[in-house]
Every structure is written in C-alpha cells, then in structure tokens.
Structure 1
Amino acid sequence: MQPEALRLEVRLLRQEVSDLHADVGVLLARLLARDDRRIGMALLPLGEEVFDGEPFTAARLADRALNDRTARGEALRDLIADVLGDREELRPLGEFLARIEGVRLGGVRLIADGHLHGVRRYRLVRGNGAV
C-alpha cells in the first residue's frame, strides 16, 4: 500500500473507533439505574466547576461539599446525601462514582486518575475528554 492510502486508512479507523466510543458511552448511560443517571447528571457538572480538572477522591468530594457554603456546595451536599441515604460512611459514594465512571452525564465524564493511598482517584472532563 502507498503511504497516502495508509494514512487514509488510519484516519478512517480513528473515526470508526471514535464512533464506537460514543456508542459505548450511550449504552453505558442506558445501563445505569435511573437514580444514578439523575444524580450523575447534576453532580458531574457541579463537580467539574468545583474541581476544575483537579483529581479527587470520594472523600475529597464530600469534604468540598461540606465546606462550600455557596449554593453550589448545598446542591452537592444534597446530591451526596441522596447517594449515601441513611449510611454514615462514604463507601456508597465511592461505589456510585465507580458505577458512573466513563459515562458522559450532563456533558461531563468521570474518568479514573490512578490511586491515592490505595483509594481510587477521579477527574472530571468536559465532552469526550482524554482517557
């Protein structure tokens, strides 16, 4: 094959992978429970404003929500309370974040960003974002 033909083939494959990635995102969103979708649609855009690309853990998310005395902080606290229910630990919040990881909700995706002291760390990105 000629170099131009190879470049064209690579471009076509990249587009196909991009299309498949978008399809997977749609399917993942459909598999989420209704409450997870509802909470995620509100929590991810709020979290993006709060963290502005900075990595965070579930505990850091809860800490920011508790210490933010603005309307945004209040909204985050309410959403986290919905996730936690009557539990007094953060495990349900971590489990929730794991369930919505990789799914675009409210135009924002939660992506894994390694671990911090053995605890999963996340980052929020607008649109498709880099994985």
Structure 2
Amino acid sequence: MPDIIKTTLTFIRFEKMLRIDAGIIVTVWYPSDDQDKILSALKSAVTKWVKGTLNGKAAWQYSSEDLNIGDLAGDLEDAYKFGSSGSSLRSYLDVEGFMKIECVSITASTLVEFDTVLANRDELGDPED
C-alpha cells in the first residue's frame, strides 16, 4: 500500500476578480501530494458519483450543473464522518485512493493579511538594548 500524504488545497472565490470573497480549505489524505493528481482523482470520484447514484444526480441538478467545492464541502466531509455505503460519495472517493477529507470554510472576514506582524513591537523595546 502506498504512503498516504496529508495535503492541503485552498479553493478561493473572487468577488469581481478583485479580492477574495470566500473559500474552502480542503485537507486530503491521499497517496500523492501532487495537486493535479489530487484534483483529477477528486473529479473522477465525483463524476462517477453523479453518474452512478441518485444523490449524485440530485446534487448535480441542484447545483445547476455547476457542482463545485462550495456545493460539495459538506458531503465530502460527511462521507468520512458517517461511514460508507455502496451508493455514497465515500465509496467513490475510496476507490480513487482518498483516505480522509476535511473541509473548512473561510470568508473575507476570517482572512488575516499575510504580512501581519505577529510580535507586539511596543513590548519588545529597542532592538539594540
């Protein structure tokens, strides 16, 4: 059995292509950390789930045939919290090699600027002291 690698992908949505509006951080346990391989396997599992199950077809139709990570985040995580059945999304993810998936939603209000200084300068005093 291949080693399982924990990898984090961040899906972001831009508002008018100017700033990040929202996103979902997806952590996967998968036999590769290659983003292209992970996305390909995820797309394959979801495609087979949509084609092969009533729940998948309903999700596809409910999304106006635009099924994306925002539509699926809860389903992906629930697949690993509540177990597997023959028609569940998890069974399709398992076949593609996924061991576990966790999703965390983010919004613009939860983002912190990358260059935010994490030490309190006023408490550090003069660096030459």
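Here helix-only ellipticity at 222 nm (-39500 (n - 2.57) for each DSSP H run of 4 or more, over all residues; to 500) was derived from just one of the structures 1, 2, and that gives -11500; the source is 2. Looking across 1, 2, the calculation of distance in nm of label points 7 Å out along Cα→Cβ at positions 13 and 45 that yields 3.8 traces back to 1. Which one of 1, 2 has distance in nm of label points 7 Å out along Cα→Cβ at positions 61 and 101, as calculated from the coordinates, equal to 1.2? Computed on structure 1. With distance in nm of label points 7 Å out along Cα→Cβ at positions 37 and 117 computed over the structures 1, 2, the top value is the one for 2, the highest of the group.
None of the figures in this text is laboratory data; all of them are computed from the coordinates on show. These numbers come from a predicted model, not from an experiment. Cβ atoms are built from the backbone, for glycine too; each structure is taken alone.
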